[in-house]
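Please treat every number below as a calculation from the coordinates, not as lab data. Please read these numbers as outputs of a predicted model, since none were measured by experiment. Cβ atoms are built from the backbone, for glycine too; each structure is taken alone.
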Structure 1
Amino acid sequence: MNKAMWLFLPFLLFSLLFQLALWPRRVAPPEFDPVSWREHAKLHDEVMSEQAMRLLNGQKLNGKTRKGVIELLGSENLTRWPDGREDPQGSDMVYQLGAYGFGGAAYQWLVVRIGPGEQVSECFILRR
C-alpha cells in the first residue's frame, strides 16, 4: 500500500466509528404496548413507568375521549389523586405507576386530564 492510503486509513476508521456511535439514535423508539401495560397494571413496576413514557412520547392519548382512554389503558389501575382528594370537576384520570428512584422512595402517577369536548387536554407524569 502506498503512503496516501496509509494516511487515509485513520480518517476512514474514525468515520466508521462515528457512524456506529450515532446508529442507536437513528433507530425509532419503542412503541407503547397496551398488552404489556395491562399485564403490569397491578404490579406497579418499572414497566409501567416505561410504558407511560412511551405513551406520552408517542402522543397516543391526543384527541381520545374518556372512553377511549379506558379502552386503551383499562380501568383496573385508576386511582385517586396521591393526596386522596377527589377531582372537583371529575375530569382527571389518575393511573398509579409505582415506585421510582433509589430504593423506591417516591411514587409516580400518570395523570390524564379530560378537557372541554370530553377529549384529553393534557397528560403528564406526577412524581412525589
Structure 2
Amino acid sequence: MTTSRNLTTEMLRAYVGQADCCKEPLRAGHIYLRVASVVASKGSEDRIKQFLESLRRNDWSSLQAFNEWNSQKDNLVAHLIRCPNGQGILVAVIDPVELCANPYLLAKSPLDDKEMQHGTDLFDNAEWLALS
C-alpha cells in the first residue's frame, strides 16, 4: 500500500540524493521531519518570500509558523533530515498538485552542529520518520 509517508521517503531519496554533511545517500539510519509548509499560489508571493527567508536563515521559530497545506495547489515544503552521525540538512521541495508533475528540490543546506541541535530540540516532540 502506498502512503504519503512512502511517497515522501521516495521523493526525498530521489531529489535530495545524498546528505552533504555525511556524504552518504539517504538510507537506513537517516530520519526526517516535515518542519514547515506553505501554499505556493498566486497571491501568496509575500508569504513564500517570508518562508524562503526563514529557511535561508535557519530561523526555526519563524518556520514553525508555516503550517499550511492545500491539496488543490502546489505546496512548498521544508524537511529537516538527520544523518546517522547526528549532523543534518534542511531541504525545501516544491510539491506540485499535478499528478504527472514531479516534485523538485528547491534548496538543500547542511546544518552545523549548533543549528542541528537547535532544530532537534525545537521539534523534540514531533514524530521523526525513517528514510529506510
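Figure out for me which of the structures 1, 2 the number -12500 belongs to, where helix-only ellipticity at 222 nm (-39500 (n - 2.57) for each DSSP H run of 4 or more, over all residues; to 500) was derived from the coordinates.
1
Thinking only about relative contact order in percent (Cα under 8 Å, 6 or more apart), which of 1, 2 has the largest value?
If we compare relative contact order in percent (Cα under 8 Å, 6 or more apart) over 1, 2, the biggest value is for 2.
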Out of 1, 2, which structure matches 3.4 when distance in nm of label points 7 Å out along Cα→Cβ at positions 17 and 65 is calculated?
2
Just checking, which of 1, 2 has the largest value of FRET efficiency 1/(1 + (r/R0)^6) of positions 9 and 81 (r between Cβ atoms, R0 = 30 Å, to 0.05)?
2
Of the structures labelled 1, 2, which one yields 15.1 when mean count of other Cβ atoms within 10 Å over residues 33-40 is computed from its coordinates?
1
Using semi-axes √(5λ) of the Cα gyration tensor in Å as the calculated read-out, with 22, 18, 13 as its value, let me know the right label among 1, 2.
2
